[in-house]
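So, here's a batch of structures to check.
Read the figures in this text as sums done on the coordinates, not as results from a lab. All of these numbers come straight from a predicted model, not from anything done at the bench. Cβ atoms are built from the backbone, for glycine too; each structure is taken alone.
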Structure P
């Protein structure tokens, strides 16, 4: 993943791949019962022309209603990237790979 550049009237802002990953992980893990698995390998983020597509792997708390949990993760990730980076998020693809007893 390459750094993302925001071009503003006053100059350019560069957001590193690590910062973008942190935004996605933090937003996803704000959802009760969700944890991003292997953020460095289980998360893909494509950014081009002000548009984003995210794919991530989750571990979910046992007993969580998975469709609701995933929908909330999608909404939070999308909102965080839009608010913090000004991008339009086309998709947040979530794969639940593991159940945890927390």
Structure Q
């Protein structure tokens, strides 16, 4: 359970940093010409991968390919949260979680 809490916190931090970077850079140069959502996704994925590689360097652990893929997925989720918010993500998660309401 602690792992999920850490991942949720990391997604929140990535979403916050992604939002700040996007707001500061979306009207600069060629970034004006691309959709903001695309910039958000690319920024979040790059930040997630950089954070993973930096963590591996700090811990002295090797970078493994499946964790890079996991961080790309985390980056996409962080981009979704940065774009649409936690409430929309919660709605999507609730569609796939079976709840026993009065059954």
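Here are a few things to note about the model shown:
- Entry that produces -11000 once helix-only ellipticity at 222 nm (-39500 (n - 2.57) for each DSSP H run of 4 or more, over all residues; to 500) is calculated, selected from P, Q: P
- At a computed 59 (percent of Cα pairs over 17 Å apart), which of P, Q: Q
- Each of the structures P, Q was assessed by Rg/Rh (Cα atoms, Kirkwood Rh), for residues 41-88 alone; the largest value belongs to Q.
- With relative contact order in percent (Cα under 8 Å, 6 or more apart) derived as 33, matching label from P, Q: Q
- Which of P, Q yields 3.8 [distance in nm of label points 7 Å out along Cα→Cβ at positions 33 and 49, calculated]: P
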